[in-house]
1. Assuming 48, 27, 27 is Cα extents along the principal axes in Å, for residues 137-192 alone as calculated from a single structure, say which of 1, 2 it is.
2. For structures 1, 2, calculate FRET efficiency 1/(1 + (r/R0)^6) of positions 97 and 121 (r between Cβ atoms, R0 = 30 Å, to 0.05) and state which one comes out highest.
3. Which one of 1, 2 has helix-only ellipticity at 222 nm (-39500 (n - 2.57) for each DSSP H run of 4 or more, over all residues; to 500), as calculated from the coordinates, equal to -14500?
4. Comparing structures 1, 2 by distance in nm of label points 7 Å out along Cα→Cβ at positions 73 and 169, which one has the largest value?
5. Assign the value 12.4, calculated as mean count of other Cβ atoms within 10 Å over residues 41-48, to the correct structure from 1, 2.
6. Given a value of 13.1 for Kirkwood radius over Cα pairs in Å, for residues 81-144 alone, point me to the structure among 1, 2 it was derived from.
7. Which structure, out of 1, 2, was percent of Cα pairs over 32 Å apart calculated from, if the result is 18?
8. Once relative contact order in percent (Cα under 8 Å, 6 or more apart) is calculated for every structure in 1, 2, which label goes with the largest value?
Structure 1
Amino acid sequence: MSRSQTNGKDNSIFRVDTLKISNAKFIRTYKNNTFYSLTNVLKDTILDTILSTPKVDNYFEDVKFVDFDKDGFLDIQIFYLSNTPGDGCIYLFDNISSTFRLLENDPYRVYVDPKIIRGTKYFYTYCRGGCADKTWNSDLFIIEKFKAKRVGNIHGDGCGDGHDGIFISTVSDDIKTIIKTLPISTIKKYKHKKFDFIKDFWTKNYSDFKK
C-alpha cells in the first residue's frame, strides 16, 4: 500500500508505503522521492535520516533496501556522505526478533563497497588507501551472528616508492599473515585493472581462506 500527501508549508511531497518482511510490517516514508524514515507498526523509529537514527559517524547520502546476505529477507544498506566510495553500514533483518540488527565490525569497517561472491557465504570489499588511489585494500569476510569476520586481505601498493606489489594475506583474530606476493603489474592483465583482479582472485580462491 502506498499513499502520498503534500506538506503545505514547504510543498514537500511525502510518500508512505508498507514494507512487509516475513511476518513483520514496517512503515516506510519518502520525502520528494528520497528515503526519509522507517518505523514499525507501533510507530517506533527504526531509521530516520533527519534525526540520524540510528546514530552514525556520518550523514546519510542514500538508503537502499536489498537482500544483502541473500537469505531471502530485505536488509538496509546505508551509504554515508563520504569521500570513500561505498562507505556506509548494513542493518540485517533478524527473522527471529522481526527487526534489524547492525552488521558489526571485526574490528574495522569491513563493509566498504561490499559485494557477495555468488553462491557462497563470502563477501569482499574495496577501499582506497591513498597515493591517488594507487594504494588500496580489499577484505574478504563472512558473517556470523550479525558480525563481520575478516578472513583475508589483499593490499595493493603502486606508489612507486620501492614497496610496490600486491600482498595477499590470511587474517585470523585481526592478525594478517602474508601468503602470496604478486607484482603490481599483475592488474594490467585485466580490463578494469585492480577491480577485475580483486573480483577474479576472491571468486577463485575464497575457499582457501577460513575463519
Structure 2
Amino acid sequence: MGRHLLIVTGYPGAGKSTTAALIRREFPQFRTMSYDALKEAWFDREGFDGEAEKRRLTDRCLAAFWQQLGAGMGDGGDWLIEYPFCRKHVPMLKQLIEAHGYAPITVVLSGDPAVLWQRFARRDAEPDRHPGHLCSVYHKDGPQVRGRRLSLEEYTRDCAEKDYFIGLGPSFVLDMTDFSRVDQAGLLAFLHEHIDQEEPSSAERSR
C-alpha cells in the first residue's frame, strides 16, 4: 500500500476544499481526514464564550486531530489532509511522517491576497458555512455572537506571519487568483510523478 501524506494548505479562501476534491477524483485511493469537520463537531458539542475560550477549544481539537491522523497513518494507505497548515504545524507533521514512514507531498494555494480576501469573505457568507468559525461566542442551541471580520491588511499580515510554504517533501504552488487560469493539469502531472511509484523513495521522506 502507498504511504503518501498529501498536505493541501494555503491562504484561507483560496479553494483548498475544491482542490482536494479535484485530487481525490484523480487519486481515489486517498483517504481524507478533515480538521474542520472535527472542529465543527466540537463547536456544537461544547460551545465557547469568547475568543480565549475558543482558542483553548481549538487547541484541544487540534490535539485530537493529530491523534486521529496518527492512528490512520498507522493503518497505512495514502492520506490527504486539507487545512491552512502553517509553520507552527510543521514539527507535529514531521513527527507523524517520520514515526509512520510516510512520504509527504505539499500543495500550497497562493495568489493575490486582495482577491483571496474577498473570496474568503464570500465563503463565510455562504449559508452552509458553520457559524462556529465566524463567532466569538457560540452555542449550538444558545447565544451566538458574530466576531469581527479581518481587514485586508490584517488578512495579508496574518497569512505572511503564519507562512503556508511549509516545505514538506516535493511541493507545488498553485496560483488561485483566477479560477479560470488555475494550472490543474500541471498539478495533476506533478502528483502523478510523485505518487505513481511502488514505494516512496527515501529521498522523498521528510527527515
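1. On the way: 1: 40, 25, 17; 2: 48, 27, 27.
Structure of origin is 2.
2. With respect to FRET efficiency 1/(1 + (r/R0)^6) of positions 97 and 121 (r between Cβ atoms, R0 = 30 Å, to 0.05), the highest-scoring structure among 1, 2 is 1.
3. On the way: 1: -2000; 2: -14500.
Going label by label, the one that fits is 2.
4. Details: 1: 3.4; 2: 1.0.
Largest value of distance in nm of label points 7 Å out along Cα→Cβ at positions 73 and 169: 1.
5. Numbers: 1: 12.4; 2: 16.4.
The correct label is 1.
6. Numbers: 1: 13.1; 2: 15.1.
Of the options listed, only 1 reproduces it.
7. Numbers: 1: 28; 2: 18.
Here the read-out was taken from 2.
8. Numbers: 1: 9; 2: 34.
Going through 1, 2 one by one, relative contact order in percent (Cα under 8 Å, 6 or more apart) is largest in 2.
Only the coordinates and a few stated rules stand behind these numbers; no lab work does. As the structure is a computational prediction, the values presented were derived from the model and not from experiment. Cβ atoms are built from the backbone, for glycine too; each structure is taken alone.
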